[in-house]
Structure P
Amino acid sequence: MDFSKLWLDYRKLADTRRRVIISCDHSLKDSAAFEELQIAMASMVPDAIVVWRSEVFDDDSYLIVLTIHPELAEEEYDIAASANITEICAGSETGLLYGVFAFLRQTALAGKFYSFTAHSKPSQPIRMLNHWDEADGDIERGYSGKSFFFINEELEINERTVMYARLMASIGINGVVINNVNVRRKAKLLLSIEFAESLANLGELFARYGIKLFICPDFAAPKTLCGLDTADPLDENVIEWWNTTCALVFGKIKNLGGFLVKADSEGEPGPMAYGRTHADGANMLARAIKPYGGIVIWRCFVYNCTQDWRDKKTDRACASYDNFIGLDGQFDDNVYLQAKNGPVDFQIREPVHPLFGAMKNTNMIIEFQLAQEYTGQQKHVCWLIPMIKEIMEHHTCHDLPDDRVNRIVCGVAAVANTGDSYCWTGSELAAANLYGYGRLLFDENLTCDELAEEWTRLTFGDDEKVTAAVKEILLGSKQAYEDYTVPLGIGWMCHPNDHYGPSPWGYEFDRWGTYNRADRDAVGVDRSASGSGYSEQYAPALAEVYGDISKCPDELLLFFHRVPYTQRLHSGKTVIQHIYDTHFEGYAKAEHFAELWQGLKGRIDDRTFKNGCERFAEQLRCAKEWRDIINCFFHRLSGIDDENGREIY
C-alpha cells in the first residue's frame, strides 16, 4: 500500500554492531513493543541480526531488556539507556510500548545508542482523536482524501490501519472515535450485527497498541433501527432497547471504550425533543454501558442554528454554557462532557470556553480541531500546537486548587486531520499538528520549540538547513495565518459552507449566529454585561477583564466589544491601522515561508517538496485575497486611509 511512515521512518544509526538482543519474558515476545523494536532495529542497525535472548553478549552486541513492573502505573515507564544496554520497564504492555517508542525516538534523534534515563507517565488520562469519517468513505471537513477506515461502506483493516495504530501509539493516543458525530446513512448500523465482526477485529488491533475504540451512535437509534415510535431517554422501551443492544455490542467488541454523542445540535436528534435534559439522555446511555466499563462522551456543541441576524441579544457564544451550567453535578460518573476549546467553533482566535472551571462537579473533556476547517484546510501551514498549549495553560480564575485548563479537564480530544492521502494529512507539514498534539498531551512540559525540532528531524532527517527552515515556518505560521485573516478575535469572515477564503459578510445575514456587525462607524460584537452578557459567564476576575474595553486583551477586543475604528489598542495603534498592518505583515510572512521552502529543493525528497510547493502557491494566492479583501472591506466602510500609504483596492 502507498503511504508514508511519517515520523516512524527509522533511519540508519552510526553503529556497526552485528547483534541486537531483546531480552524479555516469553509472554512479551508477541507484544507490540517487541515487534516495534524488531521493525526499528531492521532499519536502524540493518547489518545486525535481532534475536530474543542469547547466551552470547559481547562488544558486537546491543542488549535491550523489557520488563513489566506492577508498581508502575499502566501507562508509566522508566528507561535506563547506555551505549551497550538499555532497560525499559513499565506497568503494562501499553506502558512498555510507550517506553519503546520513547527509546527509539531519543536514539533516532541522537543518531546512535547513547546513555540517558527517562521516566514518564501521561499528563492527560484521555488522549483522543475524533474522526469525522462517513461509512461511504467521505470525511466531513476532511482535507486529506477519503477515509481509510471505511471503504465501499465496509470497515477495512489492512496494512494502513496497522500503520495508523503504530503512529498513534507512538505519540500516546489512547482513544479513537472512528465515525462522524453526525451519524448518517449506513453509519447508523454500527450498532447492528452487520459491523460487529469488523469492529471487534479493529478493537483487537487497537488494543494491541493501547488504544480504546469508540463509535458515535445515532441517539434516535431506537426509532431508526428498531422501529419504536420514540427515542425518549426515560421511556421504558427505549431504555430496554439500549440495554439489550449495548449488551450485544459490548459482548462482541471487547475493546469498545464507549460512545461519543452529538445530540440536540445542528439538526441531530436528542433528549430535548422529548422535554428531557442532556443529563437524562447522557445518563440513560451511561447506565446501559457501565457494566462493560464504557463511558459516554457528550458534546456540548449545542446552540440555536436558526438565529435572526437582526436579533442582537441572542448570542451563539452563550448557548453552550446556558444549556449545561444548570446541569452540573447531575451527570453519572461515567459521563464526560466534551466542550470545544472556545465558545463558537474552532476559530483562529476565541476566548477559552467558559464551562472549564465552572462545571466543578462534572467530568470535562476539551475538544480541539486538527482538521484545519477554519485555519487553512491543510493548504495553508498553520501549526496549532502553540495555540493548544496556550489554551491548556490558561488560568480560568475559578476558585480551585489549580485553575488551569490542563488541571481541570479529565481528557483531551481533537478532530483528526487524517485521510488516505500518501502523507496522511494532505500536506506533510500538517502532520506536525498530529504529532505535536499527541506528544503534548503525553508530556505537557514539552515546549513548542522542542516539539517542532523533534518532528522536523524525525520526519526530514538531520540536515541543519532543513531543520532551521521548517522550524521557522512552523513556529511562525499560526500568527501569520491570524494576521492575514480575521482580526482581533472577530472570527468567521469566510465563505459560507466550505469555510475557505475571505467573505467578510458571507455569514452576516445568515442564521448561524456568526456576525461581525461591521458598518461605517464601528465593528465587533458587544458581549459585555450591557450587550449579550456573554462576558459574565466567566469567573468574576476574568469577567471584569473581558467586559471592560480598557482591560480586554487586544487579540479578543472585537470578540467582546463593538468599537469605533479609531479605538486605540493597548499597542497604541487604532483598530483600523492594526487591521491594515497585520494583513500586510501576515502576507509578507507567508511569502517568507514559501521562500524558505523553495530553499529546500534537493534537501528533501522530491514528492514532499513538490507537494509543499503546490500548497505554498495556494496559500500565497489565498492569503493575498484575504489581505486585499479584508483591507478593502474595512477601508470602504470606514473611509480611513492607511497611515503608510500602501495600496488598498
Structure Q
Amino acid sequence: MIAIITEKPSVASDLAAHLGITQRKNGYWLGKEYAITWAFGHLVGLAMPEIYGIKSFQKDNLPIIPQEFLLVPRQIKIKNEYRNDKRALEQLQIIKEIFDRCNKIIVATDAGREGELIFRYIYHFLNCKKPFERLWISSLTDEAITEGFQNLQKGTNYDSLYESAKARNQADWLIGINATQALSTQANNGVYSLGRVQTPTLAMVCERYLEHTKFQSELYWKVKLQHSSNGIVFHTLSEASFSSKKEAEASIEVLNTLKSVVIIESEQKEKREQPPLLYNITGLQKEANTMYNLSASQTLKIAQSLYEKKLISYPRTGSKYISEDMWHQIPELILSLEKNESLKEHAKKLRTQKLQKRIINNEKVTDHHALLITENTALDLTKEESMIYQLIASRILESVSAPCVKEVTNIKCKAKDQLFTTTGIVVISEGWRGIRGYFGQRNTPQLPEVKEGESIKIRNTSLQEKRTQPKPLLTETTLLSAMENAGKRIENEEERLAIKEVGLGTPATRANIIEILFKRNYIQRKKKSLVPTEKGLQVYEIVKNKSISNVTMTGEWEKSLANIEKGEMSVTDFQNSIKQYTKQITTEILNTEIKTSPKQLLQCPKCNKASVKLFPKVAKCTNDGCDWLLFRSICGKIISEKAVETLLTKGKTPLLKGLKSKAKKTFDAYLVIGTDAKTSFEFPQRKKK
C-alpha cells in the first residue's frame, strides 16, 4: 500500500476524488492501492523551554540554547502552561498507523517551504524510515494532479528546502524565546514579544509614525501664470518656492512689469509604459489592500480558498514570472476569459494582437511560477473571492497587452531670472491600461505648439499657497512594499547590494508578521493607516538602537536561508551565527536599563486589598489568596488602563464604543462591577424620540 499525506483534509478529499477513492475512514481515505491521510497544518513543532527542564522568564536561565532541538505534538496554552493538543495527538496516531502499514509515502503537502517542514517534522517525530516521493504541483486541477503523479520527484530533491525551513524555524525560536524573555524579565511588567522579523517591521511602523507626527508643516508659495497661444489657454508654475509671501508678491510685481515670458525649452516625447508583470502574493496583497481595503492576511486566506477550489495556481509564490515551457497555457487562459462578463471584450481583442512576453524568465521562477487562473470556470464565489479572482485574471490580460503610449509635452519658460514650467499628457494608445482603466493622470489640458525663443504674453498672475507635507503614515500596502524592499533603507552601499534581492520575511510570511503585530497589541489601524499603540512605542523605544531591530542583519539572514535552500551555504555555519547572535542580543537587552514609572496598585473588588496590577492583557490581583482577573480584551476592543482604573475606583468604566457581539454587531456599553466582583455590561439609555 502507498500512503499519501496532505496538509489539510480538503486537499485529501480532492486527491481521493481524482484517484476514484470513495471509502472514508476516521482520519483517512482508503482505496485498493492508496491510503490518503492529512495533517491539520503544523501537527508537530519545536518544544518549549519547559520540555528541556528549563523554567521560562528567569534571567539566570538566559540565553536558552538547546544542544539539540526536540519535536513535540502541537501545543495549546491553557492558563500558564502548554499542553498537547488532543486533536493533533489523535491525528498523529492515525498517520503513524498508516505509515507503519505502507511501503512508500507520497508527500502531497503544499509545494513550498512550510509544506515541506510540516511533513518532515511529522516524519521525524514518528521516527519513520519509509521511503517517500514528492508530489510537486502548482495547482489542484485534475490535469495538474495527473501530471504530478506521472512525474513524482525524489524526496531527497527537497532536502535543501527542508534544511532551510528548519533553520528558519529554529532561528525564530532562539531569537523569539530569548529576546522576549530577556525584555519581559527586565521590564517586569508583563510579556513583551520580540522576534527576528516582527521587531524590525515594528520599527518601520514606529519610525514612520514618529517622523509623521513630529513633522513641522511650513507654508510656502508658488507663482502661477496664465498664458494664451494659438487660441489655447494654459498655465505655468514657478519652479522656485517662496518661504515668504512678501517675496512671492514682489516676484509678481516684477512679472507684471515684464508682461511676457520667453520659451527656453519645448519638447514633445512619446512615452511607452510597459505592461506590468504577473502578481506574486505580495503584489496581490498590496493591490487588494489599495483597492478593497483587504488586509494582507485576508487576501492570503481568500487566495488559498481559490486555490483549493482549483481556480488559481499556488498562492504563496514569490515569483512574478512563468517559464518558457508554460507560455502555451497563456493563450488558452485568455480564451477562457472570453466567458468572463467583465473581461470578455478585452480578452477577445487580444486575439488579433501580438502578445508581449515580458513575463517569461526561467531564471526567476523558483519553486512556483507567478499567480495564474486555471482553465476551470469560476462559479459560486463569495464577493471577496470574486474580487481577488478578477484581480488575478485581469493582470494576466494586462501583462501580455501592448504598452500604453502617451505623448508628453514639457514647456519651460523664463522671465528675467525666474523659471516656469508645465507638462501636458495625452494618451495616444491605451494598451494594457485600458483593461481596468487605470491611467493615473490620463489627459491634461491641451498645450499649444510653441518654439524655443518665442515670447508668450502673461495674461494673469496669481499666488498659490501650499504647505510642506510629511511622509504619509504606512498602510498595509506601503508596509508590504517596505518589507519587500527593506534593503533600500540601508545607507551602506555594500550592505545594500548584499541583500538587494531579499527583504524582511518572505512573500508567504509577511502577512502573518503583520498579523502578529496586531495580536501583540503593538500596532492598530487608523482608517487605512497603521500606527503603533502605546505598548508598541514602548517596545520600539527600548530596542530601536539594538541589533534585533536592525534591517541589515535580518536581510542578511534571509539571504543566507535562500542560499541554504539552493545548497550554497552550510546549515551549520548559519546555526552557529544565529546562536552567537542570540547570546549577543540577550546580553544587550539584559544590560539595558528600562525605566518604568511604578504604578500604584488598585484595590481588588474581591479581596478589597490594594493588590491589582495592570498588565498588557489583563488586570490581575497579585494577592496570593485571591484569583480575581479581568481580561482587557473585551468584544474586540482593548480596554485602556484609564478605563480599568475608573472601573476599579468608581465601579463603572466610561462608555466603551464600537464593541462587537458574537453576531458581529457593533454596540456601545459601560462595563460595571457587581457586589460579587464580577463584571457585566450596562447599556446606555436610549434617547426618547
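Where a number appears in this text, it was derived from the coordinates with a stated rule and is not lab data. Everything numeric in this text was worked out from a predicted model, so none of it was measured. Cβ atoms are built from the backbone, for glycine too; each structure is taken alone.
Using distance in nm of label points 7 Å out along Cα→Cβ at positions 65 and 153, single out the structure from P, Q with the greatest value.
P
When FRET efficiency 1/(1 + (r/R0)^6) of positions 377 and 521 (r between Cβ atoms, R0 = 35 Å, to 0.05) is calculated, the result is 0.20; to which of the structures P, Q does this value belong? Please report the intermediate quantities before stating the final value.
Values: P: 0.55; Q: 0.20.
Derived from the structure labelled Q.
Supply the structure label, taken from P, Q, corresponding to Kirkwood radius over Cα pairs in Å with the calculated value 26.2. Spell out each step's value before the answer.
Values: P: 26.2; Q: 29.9.
The read-out was computed on structure P.
Taking Rg/Rh (Cα atoms, Kirkwood Rh), for residues 9-264 alone as the quantity of interest, name the structure among P, Q where it is greatest.
When Rg/Rh (Cα atoms, Kirkwood Rh), for residues 9-264 alone is calculated for P, Q, structure Q comes out on top.
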